[in-house]
1. When distance in nm of label points 7 Å out along Cα→Cβ at positions 63 and 87 is computed for each of I, II, which one produces 2.0?
2. Once relative contact order in percent (Cα under 8 Å, 6 or more apart) is calculated for all of I, II, which comes out largest?
3. Among the shown structures I, II, from which was the value -10000 of helix-only ellipticity at 222 nm (-39500 (n - 2.57) for each DSSP H run of 4 or more, over all residues; to 500) calculated?
4. Work out which structure the value 19, 17, 15 belongs to, where semi-axes √(5λ) of the Cα gyration tensor in Å was derived from one of I, II.
5. Taking distance in nm of label points 7 Å out along Cα→Cβ at positions 15 and 39 as the criterion, which structure among I, II has the greatest value?
6. Compute FRET efficiency 1/(1 + (r/R0)^6) of positions 7 and 23 (r between Cβ atoms, R0 = 25 Å, to 0.05) for each of I, II and report the one that scores greatest.
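Every read-out reported here was derived from the displayed coordinates using simple, explicitly stated rules and does not represent laboratory data. All values derive from a computational prediction rather than experimental measurement. Cβ atoms are built from the backbone, for glycine too; each structure is taken alone.
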Structure I
Amino acid sequence: MLLGHPRPGGQLRYIGHVGTGFTDTARDRLRDLLAGGERAASPFGGPVLDESRARWCAPCHVGEVRFCSWTDDGHLRHPSWRGLRPDRDPAELISPGSG
């Protein structure tokens, strides 16, 4: 799954992808949930690595990942999926000056 951090204006900044930490049940539930918000265009405001197989969805959910550190180019190093955060809104994650 491709990961993004919200920016002012509604687009996302690509911060990497996560492919570990999912149970089969959680993966299936997440697939069904995201399919409801499917869209034709990328929600990212810049380049996305390995987007050839991507299916885009509206950026309206917050997920939690654990990771080791940030890379020099602003991506997560070794992220692992922890789960959805229904108690959080993507707009909460926009910090002043994040653009």
Structure II
Amino acid sequence: MRDALERLNELVDESDPDVDIPNIVHAFQTAERIRKDYPEDDWFQLTGLIHDAGKVMAFYGEPQWCVVGDTFVVGCNWSDNIVYRDTSFRNNVDGKNPKYK
């Protein structure tokens, strides 16, 4: 797991390009905050630590829109607030489906 978290430090998350801390720091911050608020729930702390681990799939050919933080409602236009909206979702087939316009 440590290798996966460290590998994520190489990823520039298109949904959060302006964050300048390494992804592993974010993972530990999340887990630590959960530990502080929920000290008895070790399962929750672990969940906080690994909550972004799926992003590693971007290194194996999965497009970022399927593995990073931006969310969108099917059937609605993607928000203009998504920084890389025009490039990150370029290959998302939902954008070409007239039913979802």
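1. The read-out comes from structure I.
2. Evaluating relative contact order in percent (Cα under 8 Å, 6 or more apart) on every structure, the highest lands on I.
3. II
4. Answer for the origin of the read-out: I.
5. Structure II gives the largest value of distance in nm of label points 7 Å out along Cα→Cβ at positions 15 and 39 among I, II.
6. Result for FRET efficiency 1/(1 + (r/R0)^6) of positions 7 and 23 (r between Cβ atoms, R0 = 25 Å, to 0.05) over I, II: largest is II.
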